1. Could you figure out which one of P, Q the value 0.65 for FRET efficiency 1/(1 + (r/R0)^6) of positions 117 and 173 (r between Cβ atoms, R0 = 41 Å, to 0.05) was computed from?
2. Computing semi-axes √(5λ) of the Cα gyration tensor in Å gives 40, 23, 11 for which of P, Q?
3. Here helix-only ellipticity at 222 nm (-39500 (n - 2.57) for each DSSP H run of 4 or more, over all residues; to 500) has been calculated and equals -25000, so which of P, Q was it run on?
4. A value of 4.7 was derived for distance in nm of label points 7 Å out along Cα→Cβ at positions 13 and 45; which structure in P, Q was it taken from?
5. Looking just at distance in nm of label points 7 Å out along Cα→Cβ at positions 69 and 101, which of the labels P, Q belongs to the structure with the highest value?
6. Identify the structure, out of P, Q, from whose coordinates FRET efficiency 1/(1 + (r/R0)^6) of positions 181 and 213 (r between Cβ atoms, R0 = 35 Å, to 0.05) was calculated to give 0.55.
7. Output the label of whichever structure in P, Q has the greatest value of FRET efficiency 1/(1 + (r/R0)^6) of positions 61 and 125 (r between Cβ atoms, R0 = 25 Å, to 0.05).
8. Among P, Q, considering only distance in nm of label points 7 Å out along Cα→Cβ at positions 29 and 197, which has the greatest calculated value?
Structure P
Amino acid sequence: MIEVKNLYKRYHGPFGGDWVLKDVSFSIPRGISVGLVGRNGAGKSTLLRLLGGMDMPDKGSITQNCRVSWPIGLGVGFQGSMTGRQNVKFVARIHGGNSNINQIINFVQDFAEIGKAFDQPVKTYSSGMRSRLAFGLSLAFDFDVYLSDEATSVGDAAFRAKATQAFKDRIGDSSIIMVSHSTGILKDLCQAGIWLHQGQAIWYDKLDDAINDYHNSIGKLPT
């Protein structure tokens with residue numbers, strides 16, 4: 001289970017900054033996949049970074065009684081001067097994959113489909129190639145919860161279908177917290193929903209209700 005209590009987050013600039021998330025509290029039960037919806041700038045990617053430990057809240061707490069991935073689609077902290085292969089080996093060691101490093105490397109290389117670039121410095125990659133590498137690397141580990149930020153929109157149609165199927169294959173053993181502008185993908189993979197609106201996170205037991213309220217707020221007919 002993931003429990004968020006009284007969470008606040010804002011980004012400070014030279015003229016201050018408004019709260020992106022204000023006094024946000026919710027609990028995600030084990031085994032429930034959740035779709036995050038909201039306007040651009042509502043804080044969806046920020047919330048994923050916080051859940052994945054890539055950022056820290058200004059106030060409040062996040063309790064995780066499960067293994068949570070980094071946000072797929074945002075990329076991980078790749079070392080630009082190292083190759084894709086070297087980065088994968090490094091992350092595998094950090095996550096305790098010493099006994100099967102070659103298996104992890106082979107899986108990521110096959111899944112990412114970036115060819116010879118796998119042995120070139122990551123700083124030479126396009127954002128799409130980085131996302132493919134991060135996607136494959138995330139799936140190489142058995143997380144209880146996978147975080148996805150538009151990950152299924154990366155690459156060509158064949159790779160997007162492959163990415164979507166990879167998530168479907170993990171549902172049951174794992175769950176997903178997903179940001180996507182495609183409501184079809186959310187409906188395929190998620191049961192519950194969170195609508196991020198004016199700094200608040202509103203929980204819905206049914207994803208369709210979250211999507212409907214979000215669409216009503218922007219004057220768009222639900223699809």
Structure Q
Amino acid sequence: MDDTNTWTLVVDSFLPLLGAGLTGTIPLALASFAIGLVLALAVALMRLSSNPVVSNIARFYISVIRGTPLLVQLFVIFYGLPSVGVVIDPWPAAIIAFSLNVGGYAAEVIRAAILSVPKGQWEAGHTVGFSHGRTLARIVLPQAARVSVPPLSNTFISLVKDTSLASLILVTELFREAQQIAAFTFEFMVIYLEAAFIYWVFCLILSAGQSAVERRLDRYVAH
């Protein structure tokens with residue numbers, strides 16, 4: 001393909017790829033990350049529990065998630081569960097797999113962030129009459145959030161890229177759109193590089209958002 005035809009292909013395929021990213025990749029990542037964060041907070045609090053049974057359940061979950069590949073987790077949910085009578089559509093299966101994965105990794109980030117808050121902050125909350133739960137919600141978690149923003153942002157950025165694995169279970173997102181265009185045009189290098197460029201732009205935007213969130217949360221830092 002000559003340079004003119006290559007450039008025409010790049011221009012013609014840009015909007016379909018960008019559209020797949022905005023309607024597939026980003027929503028999938030956002031939904032999975034939001035659910036995963038809720039799960040991660042619950043698991044982190046379980047890990048911090050003084051009850052050994054509760055703590056060990058959380059520890060086991062984290063060990064399984066961190067010790068197995070995301071692709072295997074995705075395949076178990078989408079291709080494995082039907083063998084025991086549980087059939088899940090591609091989109092929900094992808095969200096479940098990604099959420100569980102985020103929950104396992106983010107739980108340790110949140111737990112470490114909570115532990116990084118000085119014990120004096122707990123004592124201050126109790127001194128003014130806050131319950132343990134209210135101290136956690138009003139004093140400790142806002143400070144822990146500031147500490148956890150960089151690693152959690154990295155987790156989200158990684159998740160945006162990992163959503164490309166959803167193409168293997170027929171979820172239409174950026175990479176699957178790229179595969180379809182490449183298969184039709186036989187210009188695999190050009191199309192995949194274009195898809196990589198769009199992923200990169202998404203990550204640059206997310207990194208800028210991370211910096212803005214960090215500045216906003218600076219007010220919660222105890223000095």
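Only the coordinates and a few stated rules stand behind these numbers; no lab work does. None of the values given here were measured: they were computed from a predicted structure. Cβ atoms are built from the backbone, for glycine too; each structure is taken alone.
1. Of the options listed, only Q reproduces it.
2. The structure behind it is Q.
3. Going through each structure in turn, the value belongs to Q.
4. This figure was derived from Q.
5. P
6. Answer by label: Q.
7. Largest value of FRET efficiency 1/(1 + (r/R0)^6) of positions 61 and 125 (r between Cβ atoms, R0 = 25 Å, to 0.05): Q.
8. When distance in nm of label points 7 Å out along Cα→Cβ at positions 29 and 197 is computed for each of P, Q, structure P gives the biggest number.
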